[in-house]
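Before anything else, here is the set of structures, which you'll find just below.
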Structure 1
Amino acid sequence: MKKKSVINLIKYFSEENDAGFRSEAYEIAKDFDESGDNQLAEYIMSLLSNSNTFVPQMNESEPSMLEKMDTVGDSLWLPDPITQDLLGIVNAVAHNAGINKFLFQGSPGTGKTEAVRQLARILNRDIYMVDFTAIIDSKLGQTQKNISSLFKEINGFHHPEKVLVLFDEIDALSLNRTSANDLREMGRATSSMLRGMDYMNEQIVMVATTNLFKYFDKALTRRFDSVIDFNRYSQEDLILIAEEFLNKYLIKFKLASKDIRLFRKIVSLLNPIPFPGELKNLVKTAVAFSDPEDGMDYFRRLYYAITKEKPEDVKKLKSQNFTVREIEILSRIPKSTVARELKGQNSDE
């Protein structure tokens, strides 16, 4: 075995370059085979073939256009209609029905990418995410060539039945263009994408996500077996999801005080209630930044984050349907004082 091969193996391992590491390992196996040590060569090949690997087609001048992605993600709560669609995908893939290409469309923060992680865990597949920075190129025709190379790489997996390829925010390749130059160049890129999807190994699951579905290229849309709409959250769904986030972060930060009725009233001040991505940040920040000695402080922080006002105006809090006790918690004004102020307001009326 050459010294260069050892150095390359260590280099690729330290860089977490799985494709480069395995490509070098194949070369080592080939060298052993040519030198007559067939048993060791076969052993190396058997080790490599027991996992998702690329066909050894790359070298340092041809970097991978796919990046392995961790399937472990955040907790995900989805409305029943979306959950049922995901279960439909699982069922279709499990039955090898030739249904393997899916488009997840919806606003930012609706859980599209997290749903891909969840889907991969259920299907027991590795996720390989497309690196669009390695594909989009300013040189005329190069993007088209890169897409062709990408699909060669996708079809080069030894165990396609264990692979899910993610085109996260595929908008960069799929939007309708206005400029004549853009239209011609991206038209060629789209044609290459269509060909790649048509001839992609059916054992591989492909999921693409987009925030801009109404601008999506229609010819490309038709290549997907199913389009899943992630905008289907009711206001009640979002409040329940906010409660799940609250429970999660109260446990994480070891805060015991909880008043779900008050929490729901504060969240309901949002109009409209945002999607889970933004909700999560609101709740997490309110809990994380709260005074650990004051179990109710996160309510005040959440109220401020939502209204941009400190909860000090007793009359306004009353107009927002908070009870005297809830106003006391939010404003830190004693209940008796709150009652007097509100009684004075009523007598003035």
Structure 2
Amino acid sequence: MAVPLFASSLEPYRARLDEALSRVVESGSFILGPEVAAFEEEFARYLGARHCVGVANGTDALAIALRSLGVRPGDEVVMPSLTFYATAEAAVEVGAVPVFCDVDLETACVTAETVRAAVTPKTRAIVPVHLFGNVAPVPELRELGLPVLEDAAQAAGATLGDRKAGALGDAATFSFFPSKNLPCLGDGGAVTTDSDEVAEHARMLRFHGSRDKVTFEEVGYNSRLDELQAAALRVLLPELDGWTEARRATAAEYERQGLAEHVTLPRPVEGAGHAYHLYAARSDRADELAAALKEQGVGARGYYRVPVHRQPAMQRFGAGAELPATEELAATNLALPMGAGLSPEAVGEVVEACASGST
């Protein structure tokens, strides 16, 4: 049988989503209304953070959060190169200089050691990425004495110890793009923080740099989570923990059915509850294996084959960077089917396809 890369569906929630969207349409309130306010409160409570500020998308969330943490033009921001382009794009957008550090080969996340090696007197912030749903060791990073902004776009539902990803650093950002673990029905994002000052600044920046729509203190953004998306997110947020447990059960099933005989399995950071946004295994023959799996109807693909520091627009910042683990992971990672709707039988199909494709 065909096994898709993303094995999830919103169809079971269709009636509730329709009802929520109809409620918004009937209200006539579409921008920064009661649905956004309610979602911000509910998501902050879910994470264990004091504040959530809804914005238009995850990229804007990063830029707004960086500025709200005090990052200014010319400041350096340390981040991994093994990430989606937006992590660095947002830093450049606010005039900062992205400084790329390496990651741990086994977890695909930054460590205190890899970050420390990239810190200079000009460093103003650290942006660890919770890649693929794993959770970077934020408490260790905070010991370096710099503001830490979690890029949690892929980590809704993940944990480190007894705390949620998104409530570990000085601030965090989320994307609710439809493929994410907590999706909306288009673009959406959020900044979360325990800081009253950071939250207030983020709220000002998302509305053109104004607190009252009359006086404009900064050049900000037109970046607001709309009522329709917030209403959809309120329907789906209560499902997140169940979906996360289902993803973890699928990861355990891959291991139980012997996938480790054919590829290197992803490893959570110590103490982390991986959210498995992607089930990113590793293989020295990743692209060949992906092609073999495709022939058998199994979705698989490599991510970030060209890491950010080698992207054309970022080469001026990444020139000369030596990131051996990043380069190896970029060449060898292979995302295999994952999602709350993946059955043990489908897992077996994937493992069997990997076995035949590895020979």
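Nothing in this text is a laboratory measurement; each read-out follows from the coordinates by a stated rule. Keep in mind that this is a model prediction, so the values were computed, not measured. Cβ atoms are built from the backbone, for glycine too; each structure is taken alone.
Taking distance in nm of label points 7 Å out along Cα→Cβ at positions 195 and 219 from the coordinates of each of 1, 2, which one would give 2.3?
Source structure: 2.
A value of -0.21, -0.60, -0.73, -0.87 was derived for log10 I(q)/I(0) by the Debye sum over Cα atoms at q = 0.06, 0.10, 0.11, 0.12 Å⁻¹; which structure in 1, 2 was it taken from?
That value comes from structure 2.
Where does the value 6.0 come from, among 1, 2, when distance in nm of label points 7 Å out along Cα→Cβ at positions 123 and 315 is the thing being computed?
This value belongs to structure 1.
From which structure (1, 2) was helix-only ellipticity at 222 nm (-39500 (n - 2.57) for each DSSP H run of 4 or more, over all residues; to 500) calculated, if the value obtained is -11000?
Going label by label, the one that fits is 2.
Say we calculate relative contact order in percent (Cα under 8 Å, 6 or more apart) for every structure; which of 1, 2 gives the highest result?
Structure 2 comes out on top.
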